[in-house]
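Each structure below is given as structure tokens.
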Structure P
Amino acid sequence: MLAIRKRARRGRAASRDPERTRELLLQAAFQEIYRAGYRSADLDTILAAAGVTKGALYYHFDNKEALGYAVLDEVMASDLHRKWVQPLRNAKDPIDALVRIVQSESLKREDVQRGCPLLNLSQEMSGLDEGFRRRTAKLFKNWHDAVAEALREGQKRGIVRSDINANETATFLIAAYEGYVVLTKNSQDPRMMQSGQRRVTGHLESLRPARGRMRAAGSR
């Protein structure tokens, strides 16, 4: 009963605030796509979760495809920026920042079960829809570029090895990280992700110059 009353209040408030309505729809659509995949995502479930009408949905989005594109362009892009881009942009030491990000990966049961939303959607839709492929590719590129640029800045400051190729290293790190996410989702065992965190962290530590590795080891 409490949930029903809350949803009704949310629906009334949303009807008076178009931007709030749109945000509720995007968040509900993200959760449904993350749960079921894009093709199986149910619009009625999204509307119920957002507490809005079908008319409100089609006021903001022409169709389900437009809603899915907006989830990528706005919700997933924002999440990626918050988790990866912003911390790296402000980092004094990019390797320390990358280690913190990798170690922060959730081991909660529901997150292990569902995996990475960007990777899930890319795998599901890249071969089927060019719009989804281009959008997921753009997010992966943004992720890659943030890591590569942070490594290059670290090289300029002498805290990342000068002999590594920042672009190739960024690609490898993302592939290794996402690979462990996939294996963890498949095994449904958080110990797989813990193993991945140790291995990826070990690789990150190897990117420090020798003197930096000694200092890092001494601080632990």
Structure Q
Amino acid sequence: MPLFLEHVIDTRSRLWFWQILESELELLQMASMGQAEARAQMVEALSEVKSPARRLEWLATRALLAGILMDVPRIRHDAFGKPSLEGIPRHLSVTHSKGLVGVMLSEHQEIGLDAERMSDKIAQIAFKFLHPEQAEPLLSSRNMLHLYMHWCGKEALFKLYGKGGLDFKEQLHVHLETIDDQGRFEGTIAKDGQERRVPMGHLLREDFLAVWTIAPSLTR
């Protein structure tokens, strides 16, 4: 499993991306670390996953975490689908995109990570997550990067919040006018009459974009 990208956010937060080249059986061996009980539990969990691509992503995520943690990862999801690591005091966010899986871990703050392989297809859904006055200038100038930064940024903010029930147009905002020379910018989550600004960051490699956010819990 080749490492595609590793990035240090701060001294206690980091993200990793891996390219999936292995077979399902190879990933199962890596994810279970050769432990018979862990392997059996993963095989049982996979019986619920029918899509071949989704099965590879499921296994690759756990194989990646096994390599990072040097232990078999046990991922739980809460009622809203937010993942966490059983028995390990780190916040977790996960993303998948066309043969890549990514994980972000932080020891001290809530996090959200999203990534995409960019293409012109983003133009077809731009009005689903941006108001016309935001989307039209980006579409007319064919600024696919900024369209994807809005899309991935809003996905990352949604994951950071972690409780669902947010409107992407009205309650999640990415402020690209705040971007600095290190790729950092700000995002806003509007909920219950309050707006919370949070720091964000991004990395770009050819057609691959990753966006993340990290902040104290927004739901306490």
**OP:** Figure out for me which of the structures P, Q the number 0.98 belongs to, where Rg/Rh (Cα atoms, Kirkwood Rh) was derived from the coordinates.
**Re:** Q
Subject >> If mean count of other Cβ atoms within 10 Å over residues 31-38 is computed and equals 18.9, the structure in P, Q >> reply: P
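For relative contact order in percent (Cα under 8 Å, 6 or more apart), which structure out of P, Q has the highest calculated value? Present the calculation step by step, with values, prior to reporting the outcome.
Values: P: 19; Q: 16.
Going through P, Q one by one, relative contact order in percent (Cα under 8 Å, 6 or more apart) is largest in P.
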**OP:** Taking distance in nm of label points 7 Å out along Cα→Cβ at positions 159 and 207 as the quantity of interest, name the structure among P, Q where it is greatest.
**Re:** Q
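Here helix-only ellipticity at 222 nm (-39500 (n - 2.57) for each DSSP H run of 4 or more, over all residues; to 500) has been calculated and equals -23000, so which of P, Q was it run on?
P
No lab work stands behind these numbers, since they all come straight from the coordinates. Since the structure is predicted, the reported quantities are computational estimates derived from the model, not experimental observations. Cβ atoms are built from the backbone, for glycine too; each structure is taken alone.
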